[in-house]
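J.: Below you'll find the structures, each written out as structure tokens.
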Structure P
Amino acid sequence: MRRVAIIGTGQTKHAKSHDDMNQAELVRQAATRALADAGITYRDVDAIVLSNMELFEGRALPEMWVGEGASGYLKPVMKIATGGTSGTSACIAGLHQCASGLFDTVLVVGWEKHSEGATQTGMALTDPLWDRNIASGAVGNFALSISQYMAERGVTPEQAAKVAVKARRNAAKNPHAHLQMPDITVDRVLSSRMLADPVHLLDMCPQSDGACALVYAAEDRAESLCARPAWVRATVTRHDQPYIGDLDRRLLTMRTLRDAARKAYQQVGITDPLNQIDVAEIYEPVSYAELAWYEALGLCAEGEAGKLIDDGSTEMNGVLPVNPSGGVLSTNPVGASGVIRVAEAAMQIMVRAGAHQVANVRTALATGYGVYAWSDVIILSADK
């Protein structure tokens with residue numbers, strides 16, 4: 001397998017609605033920006049991998065018309081849809097296409113246009129009898145799991161609110177982010193409308209329109225085109241396939257994320273992730289999930305996630321800055337969200353993150369997440 005690096009990234013401005021662009025135009029804008037960042041043109045792209053949560057916009061096989069916006073005409077095009085992990089799964093697929101020697105340059109583009117569809121309607125298409133008690137839809141599922149997590153691990157609503165505050169304040173430094181709320185406070189989060197106890201409106205991610213793209217290049221090409229490429233050091237995927245009603249201790253166990261993280265750390269020699277990783281972009285669709293992920297990723301012992309947020313360890317100037325981009329809590333075009341995590345991690349290594357750049361980043365972590373059972377972990381490095 002060849003060494004592969006990310007040499008360019010590009011994003012649209014993510015927003016509640018993009019009436020100014022259709023889906024193909026969103027993809028085109030992100031792809032064009034990524035190629036410009038990499039210093040290449042569409043002619044230099046060998047293959048394209050697309051990521052989208054099919055049917056969220058009420059369309060099937062969207063790659064059949066959106067692919068052309070990513071320069072897919074007469075080129076190999078693959079579409080990935082694996083729930084919340086769609087973006088990171090597409091990044092992993094694109095990596096393997098390049099590392100295998102099949103292609104030298106691969107463009108990965110993720111997008112979503114939630115304003116054209118009904119996300120909760122799509123997620124509620126489950127059995128009306130057997131699935132009734134598991135509260136179909138993201139908010140209800142999270143509320144059940146979070147209640148258990150709070151009871152067993154002692155996390156408080158105030159600590160979760162601090163996660164939301166951190167995310168939105170970081171996002172205010174990111175010109176691409178959807179929710180930019182520099183004046184947000186813990187009290188404002190806790191006084192926002194209750195969605196499903198204990199989840200408040202400002203504990204949850206938005207629904208966003210947007211697209212994100214990145215460019216992979218094989219070793220020789222990467223080094224000739226980019227002064228500081230973001231080398232892919234590890235990618236690990238773990239999927240369970242249970243009936244979701246049988247997933248006990250969901251937010252507590254999160255065994256797919258735990259196992260994926262352990263395997264990735266082993267591959268690159270990380271034994272103390274809190275101190276050996278310089279920045280993390282993790283998929284946290286709700287504030288409480290970020291705290292649970294601290295534990296699943298081995299950043300702290302079980303039950304100590306609250307301490308990490310209380311002492312500022314995951315702030316921009318902390319021991320391990322988590323989601324300096326503002327994370328999924330601030331921007332969530334689902335098909336693109338995982339691509340954003342990887343692109344933002346690469347931007348930190350390439351020193352191209354602008355106002356939300358963290359100093360001296362050499363190792364970055366990105367994760368993807370999908371309804372308890374699906375997890376991706378990707379580690380990037382300045383060192384190949």
Structure Q
Amino acid sequence: MVKAADCNTSADKHFLLSRKKVVTKRKLPTYYLVYFLLVDLLGFKNLGRFEKIDWSIPIDFNGKAFLLEHGKFGLGLYAHDPEGERVAAEEIATRVQKAVKAATPFFDYLARQAVERSEVNVINNSTPLLCRFEFMRETYKSKCAELVAERELHALRVKQNNLPLGTWIFGGSHLNLKQEASWLAISAIESFFSWSEHVLIHVAILTGGTTTAREIADLAAADWSLKFKAAFDITRGEEKALFDSVLSLRQELRNYIAHGAFGKNGEAFSFHSSAGAVPVLLPEKIGSKKFSLGSNLDFDYELAFGVVDTFVMLLWSGKRAPAQSYIQGSSLPAILTFCADGTYSRAMASVEEMEQLVEYLSNVADQAANMDW
């Protein structure tokens with residue numbers, strides 16, 4: 001059986017220095033599950049940290065010493081003689097796998113307790129999501145430049161061939177470029193909202209609008225408008241105007257496309273009439289809509305991107321300005337215990353304070369990744 005090593009376990013006195021890794025056919029479970037199983041649940045001894053080693057647990061299998069150890073290069077099972085003790089090592093790996101599976105309720109309990117106490121980190125994907133938006137937008141701009149070049153070529157051909165100004169000699173390439181530019185613009189808007197849904201939660205955490213794991217879980221599942229209100233103050237005229245503009249963009253463009261380009265208000269319907277097929281939503285019923293989608297999914301993309309630019313500018317202004325260096329200037333997660341102990345509130349006092357916190361946490365993260373204890 002596998003048990004904690006004790007004074008009766010057979011081991012060379014230099015075992016901790018001379019131990020060798022055994023490559024088992026059966027893969028060991030995830031390192032933290034092994035640690036929770038052996039140390040937290042079963043009470044095995046952890047020898048602590050060493051250079052490039054996070055934890056080391058001596059175990060006894062049939063009277064012989066083995067080590068389960070997690071270091072910079074992952075979790076490993078170590079023995080005196082890897083070849084001679086391979087069979088025993090395979091059996092240890094099998095038993096650890098089975099024990100981890102049986103301990104699932106305990107792991108679930110640990111996770112629930114951590115969430116209830118808000119002793120969790122919130123992953124920060126703000127930078128890659130913003131980069132995705134910027135890539136889509138730049139690609140759209142490139143396609144627009146191609147479209148402009150095609151138009152200039154058309155004008156040159158008309159002039160060279162002494163044709164009337166209204167002559168159309170493009171062929172299909174011009175229409176294809178226009179359609180592709182429209183598709184890219186819509187994709188860029190969708191990627192903007194993907195980023196905004198993520199970044200608004202992180203801004204809310206750093207500014208104190210949302211501080212517990214339960215609140216964050218609820219906010220993540222909530223509508224975009226609630227995420228906006230958690231980060232912005234819509235009692236201020238400028239931020240209320242931004243809210244109205246971005247919400248209109250979301251409802252009229254992003255949601256329309258995301259729900260199969262049918263819409264929720266009969267946008268896909270045309271009714272029969274003596275004048276032919278007529279849209280159910282007549283122009284006079286459009287009312288306050290700022291953006292329009294045609295049959296080819298074309299819309300006022302310059303107006304849409306203007307709203308996006310205003311959003312980005314206001315997001316990182318005023319009291320939210322220090323949050324930018326943490327959220328977009330690093331890949332650091334939001335650490336909820338820092339909400340409770342005042343770390344974030346102190347750092348949000350100024351950009352300089354936040355930059356110092358980012359530098360400190362980045363160094364700690366690098367040391368942990370390299371296991372330079």
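J.: Work out which structure the value 30, 24, 19 belongs to, where semi-axes √(5λ) of the Cα gyration tensor in Å was derived from one of P, Q.
T.: It must be structure P, since only it matches.
J.: Work out distance in nm of label points 7 Å out along Cα→Cβ at positions 72 and 192 for each of structures P, Q, then name the structure with the largest result.
T.: Across P, Q, distance in nm of label points 7 Å out along Cα→Cβ at positions 72 and 192 peaks for Q.
J.: Then there's this: Comparing FRET efficiency 1/(1 + (r/R0)^6) of positions 152 and 208 (r between Cβ atoms, R0 = 35 Å, to 0.05) across P, Q, which is largest?
T.: Top value of FRET efficiency 1/(1 + (r/R0)^6) of positions 152 and 208 (r between Cβ atoms, R0 = 35 Å, to 0.05) goes to structure P.
J.: Right, something else. When FRET efficiency 1/(1 + (r/R0)^6) of positions 80 and 144 (r between Cβ atoms, R0 = 35 Å, to 0.05) is calculated for each of the structures P, Q, which structure yields the highest value?
T.: Structure P comes out on top.
J.: Still on this model: Taking helix-only ellipticity at 222 nm (-39500 (n - 2.57) for each DSSP H run of 4 or more, over all residues; to 500) from the coordinates of each of P, Q, which one would give -16500? Each step should come with its number before you reach the end.
T.: Values: P: -10500; Q: -16500.
It must be structure Q, since only it matches.
J.: Further, regarding this structure: Using relative contact order in percent (Cα under 8 Å, 6 or more apart) as the calculated read-out, with 18 as its value, let me know the right label among P, Q.
T.: Checking each candidate, the match is Q.
J.: A further question follows. Identify the structure, out of P, Q, from whose coordinates distance in nm of label points 7 Å out along Cα→Cβ at positions 56 and 344 was calculated to give 1.5.
T.: P
Values in this text are rule-based calculations from the coordinates and carry no lab data. In this text, all values refer to a predicted model and were calculated from it rather than measured experimentally. Cβ atoms are built from the backbone, for glycine too; each structure is taken alone.
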